[in-house]
Structure I
């Protein structure tokens, strides 16, 4: 066979094999979106699944906040890609054979797998939703004093920041507009320096005594009728104008108000109890080498 023709055949076979691999990868990604590559290199890729795994290091409430931004996803994926390339190079250089590196890899593996096992234990330990709710109701009935609530007020406010003559003059102008019938929520959105509550028309929600600075609290609890407006209230933050939305007398909170809180408590307690029980079983079979532990601690004392 002609040598050039032989080379061409081998090259064609390689191209065909590569195309087949690409086709298989594409088909797999279509079947499993988690396998989709966000960044693809010559030898490594970062997939959706990699990103999801990395996101577990973040607090659950932060994941959606952080990972909904394209720029952040790009940055995290790029960092993961660089780390994976470095890891591949390290393995190629034989660095994974270094005793300290090998021990660190084992510890990292232990953490990932033990976290997965703990999650598995949690799922097995937590009862059904119906059973959890029944236990939550038992707690509610057994400890009624726990759910007593002090008197609460629901307040809106407008803040004019800084305690200067100019700020006070602006606050007096706002108060005058309110007395003439201006809409409190609209003025709060337009004028309040407390941007967090301003977006909600100045609403601060319900609170009990002891939650706000003294001057603010005194003025808030002095209001008696919904819609009533205070005079200027001076605090360390500046000048406030308050409006009473609602007032709740001392009471025992209904089960529906605390249901989710109690169900979360039941689930957490069940999971923690199961973890402790498993940990105690594990410790029973362990033999502690006190001499080795003392020697290890002494080596660090000597290093000081």
Structure II
């Protein structure tokens, strides 16, 4: 179907305003758009409680935010935000996303504000994220009732990190992850797939912009082939947690998201693959801006609630 009308209108307005493409900017200038978009999204709904803290990474500290529902949590969701490993912040639109997920799933959501490239290139983002994930696991009893599922989720570069976290957790013997949600994830460094080259996909995120992101995050093209950067290239995907892979129709990353879902399925991992028809990359974070965000959050929450219930979470839902 065609790109949905509100997205078309937003892109037309950006073009009329003469806004430079991300790949034509410096990281500092590109980051200035974050507060503007967050202002359009608004502050997000109220939740039971919010706690901010700092964790120690390799060579520096990073922040995490713990958002809890008013009622007992039925799961813990560790969410890794998008932004090409260069942009994005837990204070901006992702706080709204997290609050929405807290209320829609009655779960504790932990946002990990991993350090960004180019100041902190690969593998800092995934190392910080694993520290954050491990901290959540170690403090799970403080964050939710004992024994609730531990879930990882993320969009775009955050989906990449979430996918890598499931592989690290498997290979490092922990923590146990019960489910993964990957929203239009970066799964490979191949910049020449059909969806990368399709003219109709060169929208808010383009092939040139992804080249810019990769160059800041991991400049060596050969090093990008490592599974810690391109999880699709892992030797095996067997033994990973069940997954929801949610792709956007108009997205350079469309094909690699589908490829990862198929590779998981071939490895014996239960997978649900869904496509947001008429949506472009980045729609998921644009709460109160694009109608696809509300639809996407609802779809993700429905899958999360269904999977949590299948693991025995009904008693918590009805508590």
>> If you rank structures I, II by distance in nm of label points 7 Å out along Cα→Cβ at positions 163 and 283, which sits at the top with the largest value?
In response: I
> For which of I, II does mean count of other Cβ atoms within 10 Å over residues 43-50, calculated from the coordinates, equal 16.9?
Replying inline: I
>> Given -0.24, -0.89 as the derived value for log10 I(q)/I(0) by the Debye sum over Cα atoms at q = 0.07, 0.13 Å⁻¹, which of the supplied structures I, II does it correspond to?
In response: II
> When helix-only ellipticity at 222 nm (-39500 (n - 2.57) for each DSSP H run of 4 or more, over all residues; to 500) is calculated, the result is -20500; to which of the structures I, II does this value belong?
Replying inline: I
>> Comparing distance in nm of label points 7 Å out along Cα→Cβ at positions 155 and 259 across I, II, which structure shows the greatest value?
In response: I
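Any read-out appearing in this document is the output of simple, stated calculations on the displayed coordinates, not a laboratory observation. Owing to the predicted nature of the structure, the values given are computational and were not obtained by experimental measurement. Cβ atoms are built from the backbone, for glycine too; each structure is taken alone.
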